[in-house]
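What follows is a group of structures, each given as structure tokens.
Only the coordinates and a few stated rules stand behind these numbers; no lab work does. A quick note: this is a predicted structure, and the numbers were derived from the prediction, not measured. Cβ atoms are built from the backbone, for glycine too; each structure is taken alone.
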Structure I
Amino acid sequence: MTREAVEALLARRNAAWKARDASALASLHAASGVVVSPTGGVLEGRTEIERVYRVWFSAFPDLMTQPDALIDGDRAVEILHFSGTHAGEFFGLPATGRHVELSVACVLSFADDRIVEERRIYDFTGLLVQVGVLKAKPQV
């Protein structure tokens, strides 16, 4: 893919994220695309990828993101900063009403104008501390 094509796909991705459109987000992935995520594990195919987007949107309905991308050929790294409120169930955890802040790196590979692989890297343990599942030990 050209740089311009990758930029256009990322712009559609960010617009779909702002619109909370899980279906549109999943459609940007190849039919047999893979997402590797600390919360969702290895997701294969658009149906599973869409399901996890819906989980995030349901759990954090006001989740906002500020993206920045580094593009190199048919790969990109999108650095995201998420901010929102835990207002719905999240992988079995009832809503806590707590505010969360999370930085995420998404390593993306592209082919045929679609995302074929996405690897999400973030501090899941830190997220669990923020929603109150885990307690952080104070530093001395």
Structure II
Amino acid sequence: MEVSDVRRRIRAAIESARLRAAKRRSRSDEASRAYDVFLEAVAVPAFHTVVSALTGEGHRFKVITPGRAVRMSPERSSEDFIELALDTDREAPGVVILSSRGRGRRAVTTERVLCPGPEIAALTDEHVVSALLEELLPFIER
């Protein structure tokens, strides 16, 4: 194999990587804009609604908004939480729901994609509440 052929292939690979990176940045920017609107208009109010309902049932939780995420945690433990955030590290950025709770000495952590990038703008409070109820079961069954 000739050096010139290898160099040509390397230049093509570099150009392909640049194009992929530009497309990924574009998708991340688009998802980020949609997520900011979703966070303020849908996610934070839905978390507050769920926490209010839980308080009425005798389960004390609090809502905090660290950075560009919304998190609810039991008042008795700040290490246990359910968090909704935008994950742009994936190939297709998306809204993820992360849950962490202690089980004795170990922590059980789960993470799942609630919605991939293009559909973020279509998320409703019903989607958020349904996801929260699924993640809440281990917290309230104790």
| When distance in nm of label points 7 Å out along Cα→Cβ at positions 2 and 74 is calculated, the result is 1.7; to which of the structures I, II does this value belong? | I
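I, II: which one has helix-only ellipticity at 222 nm (-39500 (n - 2.57) for each DSSP H run of 4 or more, over all residues; to 500), as calculated, at -9500?
Numbers: I: -9500; II: -16000.
Computed on structure I.
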| said: Comparing I, II, where is percent of Cα pairs over 26 Å apart highest? | reply: II
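With mean projected area of the Cα convex hull in nm², for residues 58-121 alone derived from the coordinates and found to be 5.0, which of I, II does the value describe? Numbers along the way, then the final one.
On the way: I: 5.0; II: 5.5.
Source structure for this number: I.
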| For structures I, II, which has the highest computed value of FRET efficiency 1/(1 + (r/R0)^6) of positions 18 and 114 (r between Cβ atoms, R0 = 35 Å, to 0.05)? | I
